[in-house]
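A.B. asks: Dropping the structures in below, format is structure tokens.
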Structure P
Amino acid sequence: MHWVPVAALSDNYIWLVADDEGNAFVVDPGEAAPVQAALDERGWRLKAILLTHHHNDHIGGVSDLVRDHDVEVYATADPRIQPKNHFVEDGDVITLESPQATFRVIAVPGHTSSHIAYFGEGFLFCGDTLFSVGCGRLFEGTPEQMLASLERFADLPAETLVCCAHEYTAANIRFALSVDPDNAPLRLRRDEVARLREQGRPSVPSRLADEFATNPFLRVDSDAIRRWVEAQGKESATRTARFAALRQAKDTFTA
């Protein structure tokens, strides 16, 4: 598989993946024009669209792509997601014929109530649930839901490529260092991301193993996160309480 994070809107990435014959699928096309330009540049043919949730920066380009290509569109039954012709839900396994690829659907409510992720072929297309060194805001879910959703990724292979949908990594690292300053892998990730961005390159995908080493929202059981939560005078007795304290702090973090 050949993959390209297509830059769109202000900070979105639209994931475009193709086989050696140029048959491609796309994940969360918030805009059609950048996708079409990437297809034209490479001579690829769009065959399928995978959608994680209903926000317009993830589905805004679907109608135009459906108009211009003969594609299958996979999404949940959420009526806010249109157009689509394949309904999927938690636990479903979808098999694309062209390119040949198989993905398991994972329900991950929190950012939105009907958010899903797709895992397969070494990729995790997680929309706005998991970011590199961060996680999505809770627009329609609870801290308990989001933490449970993130925990569903724990059993995936360590080398899985986390294909999130935004270039938020540098800002996420600044927050992460404010709560976990002695984390050596996190400091290395900071330097790596700085080099990538200076070169005009995306900071994603990341490896799932690296996320579990550096992402505070995946490290709520670590001593460092416990100490930070207690230092803020927040409830720290439960995993959900620690996660909620982190998410609340990130929502207002400005440094």
Structure Q
Amino acid sequence: MTALRRDLELLEALGSAEAQRAGGLGVSRLAVLTGRDKSQVSRALKALAEAGVVERQPDTLAYRLGWRLFSLVARTTGDRLVRAAEPVMRALSAEVEETSHLCVLREREVLTLLSVSGHSFRVHDWEGRGVPAPCTSAGRVLLQDVTPDELYVRFGTELGATPPGSAVRTLPELWSRIREAARTGYAQVREEFETGLVGVSAPVRDFRGRVVAALNLSAPAQRLADHLDAAGRATARAATRISHELGAA
């Protein structure tokens, strides 16, 4: 149990705001945060990396949480966020007759934890998959709590390659879309991430008022494009219900 507790302390540190801002933490910093010897931390991280629970970045040698950990979260319904969201998502998907997604932010990407269809109970095509945050409505919602400086730290001066239809190419353009979503209560994209696909997203907040997830609706443009604002308002109402379940005021 002692070894497990120490591993959990490392994972907690790698999930901290500091680690998210920096894109990972090195052995020395993790040793300071956990109060352990650097050699012990190094050995533990190596074992966790071999299991896929953490990843080591080859350019900086910093560690970050691994895809396997997020995939495990995506497949469990025991998580409080998923448990709170699922019945609300079922109701939303039935209301609009489209698929809803529960998404979280992982560094520069949006990861789907749960998908619910309006026509079936669960769909799995998107669960556990990551997509670039800047060109998605979910990403623009999930970034609402960041400052311009934090946005720069996360993405640098360039957003990198973006889909041809993306309306966001620069950090100022991304910041503008983030603030627009904050004002309206939801974000929307029209064929920015994928041709023929439109979507809306609204923020899910915890008891601190911090954005912890995005509730998303995505559908073919031919079905949803003419009703995107109405879908955005419905998604925002549903996201508010989930937030209340998590203790948000």
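What follows is calculated from the coordinates using simple rules that are stated; it is not laboratory data. Just so we're clear, the structure is a prediction, and the values are computed from it rather than from any experiment. Cβ atoms are built from the backbone, for glycine too; each structure is taken alone.
A.B. asks: P, Q: which one has mean count of other Cβ atoms within 10 Å over residues 21-28, as calculated, at 16.9?
C.D. replies: Structure Q accounts for this read-out.
A.B. asks: To test your reading of the models, identify which of P, Q gives 0.30 for FRET efficiency 1/(1 + (r/R0)^6) of positions 37 and 141 (r between Cβ atoms, R0 = 35 Å, to 0.05) when calculated.
C.D. replies: It was calculated from structure Q.
A.B. asks: For mean projected area of the Cα convex hull in nm², find whichever of P, Q sits highest and give me its label.
C.D. replies: Top value of mean projected area of the Cα convex hull in nm² goes to structure Q.
A.B. asks: From which structure (P, Q) was helix-only ellipticity at 222 nm (-39500 (n - 2.57) for each DSSP H run of 4 or more, over all residues; to 500) calculated, if the value obtained is -14000?
C.D. replies: Checking each candidate, the match is Q.
A.B. asks: Matching task: 2.4 is the computed value of distance in nm of label points 7 Å out along Cα→Cβ at positions 29 and 149. Pick the structure from P, Q.
C.D. replies: P
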